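Pasting the structures in now, so scroll down.
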Structure P
Amino acid sequence: MILGQFRRFDVQANVAFLLSLLSTAPFLAALALTIRNYNGDLIQIAYGSGSKFVPLLLGCLLLSMAPSFLGFVLGWSSAGQRRNDKSNRSWIGFFVGGLVLTLDVILLLAFWKLRLEIPLG
């Protein structure tokens with residue numbers, strides 16, 4: 001029953017809209033974690049070897065990438081359809097999902113290039 005309703009483009013538009021907006025919260029959490037640990041003097045993202053910074057950051061990015069990708073794909077799938085009376089939600093899902101997904105990848109690459117593990121002990 002649910003999958004039958006999911007074939008409708010207006011349902012896909014609503015889901016794309018909600019998933020894309022939902023993906024912004026974990027991205028903002030990952031961005032806040034990165035800004036908190038960024039050291040401007042060293043131009044690196046510093047964290048302790050025993051800290052939970054890396055699993056938290058990667059978890060936030062994963063929780064942001066999955067719904068943003070789904071929102072992007074669903075928005076793309078339903079945006080130009082004639083039977084979709086909520087095409088504005090499709091476009092919002094498409095663009096917000098694509099933007100958040102792009103920013104997630106940029107943040108992940110920035111962390112990978114600028115990371116500095118400080119040994120504790």
Structure Q
Amino acid sequence: MDPETLTYLLSGGHLSVPEREARGLWPHPPIPFADLVEHIVKEVELKKVFPGPWKNERGPGIVERKSAFQFVWLAYVEIGVARDELKRSVFRSAEAAARAYLHWNFNLPKGGSLDGWRIA
């Protein structure tokens with residue numbers, strides 16, 4: 001899968017089957033969980049924030065590099081019916097922050113799915 005499509009999916013995007021076919025992504029093999037983590041880490045190292053600037057609203061949240069050894073995961077997390085709570089966790093590695101992002105936003109790791117792609 002190309003990096004732009006993976007970024008789109010990890011940002012909460014959706015691709016229909018016709019869109020997947022048009023991009024040559026159907027049928028598709030499982031995506032290794034390690035590939036998702038690696039993609040987020042590369043993006044954070046390159047752009048300092050993944051998937052984009054914090055908008056202080058519901059959505060997939062962000063991973064932000066504050067310094068060489070400080071990475072922040074920030075998102076609104078549903079805590080009940082029509083209630084969200086702002087969650088912020090600080091990590092010493094981009095990998096740990098990426099894993100938190102995948103867990104809280106997509107209920108991953110292995111065995112789950114990302115917009116229908118099975119995660120291995």
Inset, instruction - Name the one structure among P, Q that mean count of other Cβ atoms within 10 Å over residues 10-17 of 14.0 was derived from. - result: Q
Legend entry - Winner on Rg/Rh (Cα atoms, Kirkwood Rh) once structures P, Q are ranked, highest first: P
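A value of 40 was computed for relative contact order in percent (Cα under 8 Å, 6 or more apart); which of P, Q is the source structure?
Only structure P yields this read-out.
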Inset, instruction - Assign the value 4.1, calculated as distance in nm of label points 7 Å out along Cα→Cβ at positions 42 and 74, to the correct structure from P, Q. - result: P
Legend entry - Source structure (of P, Q) for helix-only ellipticity at 222 nm (-39500 (n - 2.57) for each DSSP H run of 4 or more, over all residues; to 500), computed value -10500: Q
Legend entry - Value 32, 51, 17, 0, calculated as P(r) over Cα pairs in 10 Å bins from 0, in percent, for residues 26-65 alone, assigned to which of P, Q: P
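Bear in mind that the values in this text are calculations on the coordinates, not laboratory data. Note that the coordinates shown come from a computational prediction; the quantities given were computed from them, not determined experimentally. Cβ atoms are built from the backbone, for glycine too; each structure is taken alone.
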